[in-house]
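A.B. asks: Listed next: structures, encoded as structure tokens.
Any read-out appearing in this document is the output of simple, stated calculations on the displayed coordinates, not a laboratory observation. Here the structure is a predicted model, which is why all the values come from computation and not from measurement. Cβ atoms are built from the backbone, for glycine too; each structure is taken alone.
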Structure 1
Amino acid sequence: MSNPKRIAAADLDLSEFIRPGDQIISGQASGEPVTLTEAVVAQRATIGPVSVFLGLCLSESFQPAHADYIEFRSFGPMGASRALAKAGVLDISPIHYGQIHRYIEDGQIGCDVAFVLLSPPGPDGRHGFGLINDYIRSAMDKARVVIAEVNDQIPWVHAEGSPDMERITAIIETSRPPLTAVPARVGPVDEVIGRNVARYIEDGATLQIGMGAIPEAVARAIGDRRDLGFHSGMAGDFVVDLIEAGVITNARKAIDAGVSVTAVLLGRDKLYRFAERNPLIKLRPSWHTHDGDLHCLERFVSVNSALEVDLTGQIGAEETGGQIVSAIGGQPDLVRAGHRSPGGHSIIALPSTARGGMVSRIVRTLSGPVSTARSDVDVVVTEHGSADLRGQSLTERARALKAIADPEHLSGLG
């Protein structure tokens, strides 16, 4: 497909490209081509029944009412797709984030049509992947039809590879602000947890950390560190602060030296402006960020969260109260990598309670599935301290975890 059809957004008729029964994969998070997702919703009755595979949803494009013609599938409810899950119209596949590309390539996740968001051409004269470079490349390679939204407000970011324009069927050109993350509200409990986590992050460590209040608190607590590396599935605004402060230099990483690596940039204008054509940041596919050469990283510290931790150290991060509320994501892969890294750590950080202190998150038995095996967890951190589980017996683990539980709930832990 060496000559993609160029169409004005107002003239886009998706029925020209999409067949009834087609399976669509759309870019996720800040990489969602919103004009295209809005169009498939508006034209769904004309197109006929289709399925859409979703990741993290930041837009309001998809609503439960749209399930009349659209079957929604995902690896977990995240962001706006939680409303779909709550309404019972999101079919969830528990998948390791780093394996999604392989399931697409092998056909376990169907992909007839790929919706992608691209940046205008960069210094090399080629369009860029914009703000994500996760599994969307595999979708582009697999799809019968690739429709690209080229948005002139999307930054060109250094990435592994570039979009294969030979694979693109049609292009629409748009101009709209990138999707942004909701600012995290860091409270006093988060700040204490951040300081407790920071004790395990030494100069020269490579950091994997997610999004939200606790990661923001951790970032604030490591301002005196030096020569940290960054290798993570997502990068937020705090990465800019840490690079500019000289905390993150990536100088000691065995792979991707000198470069902060992520699959998704998810922040606000601050991050997106910083990343524009900046060689200090590189987007790499999710197979690399969550598997790839992780074994080469020494002093790799993964910081992840959980809904619950039981007294043996098992981690529940997907389901609570009988309802799936999040994805398994990349946690198991990244936790295992941190656990096995020489000088590294796998840290699970969470508040000790939920629902305004009414419910303990340190529990005797998980209320949902095991997301991460107890054998892969080094340290569990709450606002009450840290429990180092390495080499500990089940009896010792229970004792250490009770010590960081909320004192008001100790009687329920036996």
Structure 2
Amino acid sequence: MGTLSERILGAPAGAYVDRAVDRAFVHDGTGVLTLESYRQMGAKGLFDPSKIHVIFDHIVPANNSTTATLHHELREFAKGSFLNFSDVGGGICHQCMSEGAVLPGEVVVGADSHSCTLGAFGAFATGVGATDMAAIWLTGETWFRVPETIGVRLSGRLNGAVEAKDVALSIVGRLGMDGATYKALEFIGDGVTTLSMDDRLTICNLAVETGAKTGMFYADRITLSYLAGYGLTAEEQTSERPVYEQEIEIELDDIPPVVAIPPRVDSIRAVHDLTGLALDQVFVGTCTNGRYSDLSRFARIVRGKKVAVRTIIVPASRSVLAEAIRTGVLADLVAAGCTIGTPGCGPCLGAHMGVLGEGEVCLSTTNRNFRNRMGVGGEIYIGSVATAAASALEGEITEPEAPDAG
């Protein structure tokens, strides 16, 4: 009887294993480095192009000629290698991979730290460096130390304006930024059945902010229904009474809307305690909260009103943008005074499309608020979509109301 990580990797915690990789992906930033390492290895071919993805998302469209030249080189390689390639505007790598590219039980590696997002499908998903990825391109394999696992037992259900983002931030606050270093977080308990796939993707996304190797949900009927929407079939995963290194309890009913205050993701405060803090910018998007459900929720709150501060919204993928156009959500956002960016990472990494100036304050749905992350001298408060919407309307941090209020 093992944890989900032990079962997928085929060995007990602490063991070192060589494993075949089912899916491997890079983005425009790490892809350039991977390609350089790959060529230095003298490689001539790819182990299986159908399992390799190159996804342009970090600095798209290019912000200067240097970036454009690097994009061109990687783009030409990708197009000539018959691998899976997503160009400018396709979306964020983690979101694109969640749209029908990952199945339960797979080993998924991405050259980005938030690759653990895909553990929401019951896959062992984790980030690797560019050199490791180059070796994977060549051999189709890599090595792991099987992680010990912390069981995160969720009970109850979300109430009022509380969202999965508030849960994820609360877990980071509980464990700390290094409290789960090289562990797997396994999300279990009756509360799991109340969470959508989008909720699970958000929670797994922030697992790495505790230092975790991955975050994982067992594939259940909700997972299978989601995959069926992409024409995929899979089997449910059931717990085999694993032995956890540690287990923590999270009561969903007790979580309030929260924010992470700069410059640490684990510095968590209730939104209520920060009400009135003036903002210069609100940003909604990223691999954490740029999905259609996020944009739709934001639109419901601001519909018929006007934002009081510059508000940038970046869909996580082209399919998200298309759905927002089809349903009228995009029109509602534009009418409320929001600016819509090209699907991708946007200003999250501080490269373009919303960089902060010295002394500016942003309420963001990103996953990191490190010093200078979105611009030198800027400050980032991380919150949920509902908190971002309520705050955008007031121009200051504002506690969101329950959906049926007002």
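A.B. asks: Out of 1, 2, which structure matches 3.2 when distance in nm of label points 7 Å out along Cα→Cβ at positions 277 and 333 is calculated?
C.D. replies: Details: 1: 3.2; 2: 2.4.
Among 1, 2, the structure yielding 3.2 for distance in nm of label points 7 Å out along Cα→Cβ at positions 277 and 333 is 1.
A.B. asks: Here helix-only ellipticity at 222 nm (-39500 (n - 2.57) for each DSSP H run of 4 or more, over all residues; to 500) has been calculated and equals -9000, so which of 1, 2 was it run on?
C.D. replies: Details: 1: -5500; 2: -9000.
Corresponding structure: 2.
A.B. asks: Can you spot which of 1, 2 the value 22.9 was calculated from, given it is mean count of other Cβ atoms within 10 Å over residues 125-132? Don't skip to the end; give the middle numbers.
C.D. replies: Numbers: 1: 22.9; 2: 20.2.
The read-out comes from structure 1.
A.B. asks: Follow-up. One of 1, 2 was used to compute mean projected area of the Cα convex hull in nm², for residues 13-76 alone, and the answer was 3.9. Which one was it? Before the final figure, lay out the partial values.
C.D. replies: Working: 1: 3.9; 2: 6.1.
Structure 1 accounts for this read-out.
A.B. asks: Once mean count of other Cβ atoms within 10 Å over residues 37-44 is calculated for all of 1, 2, which comes out largest? Walk me through the numbers before you get to the answer.
C.D. replies: On the way: 1: 18.5; 2: 13.2.
Going through 1, 2 one by one, mean count of other Cβ atoms within 10 Å over residues 37-44 peaks for structure 1.
A.B. asks: Same structure, new question: On percent of Cα pairs over 30 Å apart, which of the structures labelled 1, 2 is highest? Working shown, then result.
C.D. replies: Values: 1: 41; 2: 38.
Top value of percent of Cα pairs over 30 Å apart, among 1, 2, belongs to structure 1.
A.B. asks: Now a separate question. Where is relative contact order in percent (Cα under 8 Å, 6 or more apart) largest, in which of 1, 2?
C.D. replies: Working: 1: 14; 2: 18.
Comparing 1, 2, the top value of relative contact order in percent (Cα under 8 Å, 6 or more apart) belongs to 2.
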